[in-house]
Structure I
Amino acid sequence: MIRGFYAGASCLVTQQTNLNTIANNIANIGTTAYKPQQAAFSALLYQSLYGGAGEGNYISNGHGVRVQKTGVDFTQGDLKSTGMPMDCAILGDGFFAIENREDGSITYTRDGNFHLSVDESNTYLVNSAGNFVLNAEGERIGIAGATQDADGNVTSAGGFDSKQVAVYAFANQYGLELAGGNQFKANETSGEGVAVENPEIKVGYLENSRTQLAQEMVKMIEASKGFSFGSKVVQTADEMEKVINQLR
């Protein structure tokens, strides 16, 4: 009966991960250019047990389930008009490159909610977190003719040119590593990002979250049912163990 405990417990763990993934998708339904995640499962090793009644009659006995990977749906989201001169939305595949202000690490995102920020005597294009947006050469995008008022608001008198903003593509974008904050990191699976020539960027627009609430609610019901089933397996295995222990 120990095997029954393990199988049921593995179901509980994987379905809890599934529920957490779905909840994260729903929480980001209003996040700009958010791409929903989905947990994929695989069965653990099967064991063949002799079932009697003749040679070669075996029974396949499973050992539970595990989360194989958490995939991302990179389907293009709908665009919404903002009228803001520095908002950018990518048409088709690709990502904006972002340099972290603190440690200089490079991440990638489709969130084009950009602003201006003064760094010492220079003015740069940054994302909503204040990190630098990069051009096709991997350099920060400086903005000329920018001014800062008494409240700290930075404006540019026509100094922003969307053609300075680079879009990077990957050989395998589904291999990108989740980095948190609606961003991704390149790795060996995804390959290095390569700047796209003449990317299609729509200025004054932002990409909506790809999360579909109705779809996520259906997934949540399915995951809840799976969690309840795993709980029932553990409970049944426990009751059978009690009966066996009481045998004299």
Structure II
Amino acid sequence: MFRFIINTIVVGVLSLGNLFAANIDQQMAEANKQYSDGKFDEAVKSYESIVKQGYCSYILYYNLGNAYYKTKNIPFAILNYERALLYNPGDENIKFNLDLAKTFTVDRIEPLPEFFLVSFFKNFRLLMSTNQWAYTGIFFLIVSLTLAYLFWFTHNPSVKRITFSTGILAIVIVLLSFTFSSQQKNNIEKHGYGILTPSVIAVKSSPGDSGKDLFVLHAGTKVKIIDSIGDWYEVRIADGNMGWILKETMEKI
């Protein structure tokens, strides 16, 4: 009886999951048709409706970014391109459209220089998504176990040398792959960046209307969240300047 109940629950959950997936596919198809028909405002509403249901994918955010771009809502186009990149950081189409959208923003911020090794590993990590790095790690884990088997059971010195050195390399790739996968996942779940949405935002020296205006930013600028107090975020821009903005002036990526 207990097994029957468990099986019933499992079947029910799987059925609901399949229905949800089919419903999402149908909604995506409708939104895509609205976009292809030039009904960009309707497409935005349809894509946003899917997002509100808790569905996330780089294709959804990419399409939503394109729809916002067509409605000339540049800040929200940038926001959704950035979200798409979190799920598929190596996609050249997303990068191209994001760079294109940024050409319509006002602020031209020169980022602080980064140590070349830090920059290299960050860019290398962004070549693949969380799942792609995880699959790479699993593949090379199997390779390393196979090489370990050959190393222990062969009596040929040349084969032992080759399997040992290659196995060490495979283990290094395994460790790097799982590390990058974890970092990518953490980047999605705890992403501390946002996009400014109002046309002009005064960045203040302290959280409150009484704070001194330090500098001005504009819609579409990307900021990093440093701290939070009440209705205010402390943020930092790419050139290192920091200040406080109202939370309502920013959408989290």
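Read-outs throughout are calculated quantities, based only on the coordinates presented, and are distinct from any laboratory measurement. Keep in mind the model is a prediction, meaning the values are calculated, not measured. Cβ atoms are built from the backbone, for glycine too; each structure is taken alone.
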Revision key, fill the gap. Working back from 16 (relative contact order in percent (Cα under 8 Å, 6 or more apart), computed), options I, II, answer is structure II
Point to revise | Source structure (of I, II) for P(r) over Cα pairs in 10 Å bins from 0, in percent, for residues 86-133 alone, computed value 22, 38, 37, 3 | key: II
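Of the structures labelled I, II, one was used to calculate P(r) over Cα pairs in 10 Å bins from 0, in percent, giving 7, 21, 25, 22, 14, 8, 3, 0. Name it. Walk me through the numbers before you get to the answer.
On the way: I: 7, 23, 25, 17, 12, 9, 5, 2, 1, 0; II: 7, 21, 25, 22, 14, 8, 3, 0.
Value 7, 21, 25, 22, 14, 8, 3, 0 for P(r) over Cα pairs in 10 Å bins from 0, in percent corresponds to II out of I, II.
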Revision key, fill the gap. Structures I, II compared on distance in nm of label points 7 Å out along Cα→Cβ at positions 110 and 142: the greatest is II
Review point. One of I, II was used to calculate mean count of other Cβ atoms within 10 Å over residues 78-85, giving 12.6; which?
Key: I
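I have -8500 for helix-only ellipticity at 222 nm (-39500 (n - 2.57) for each DSSP H run of 4 or more, over all residues; to 500), calculated from one of the structures I, II. Which structure is it?
Numbers: I: -8500; II: -20500.
Going label by label, the one that fits is I.
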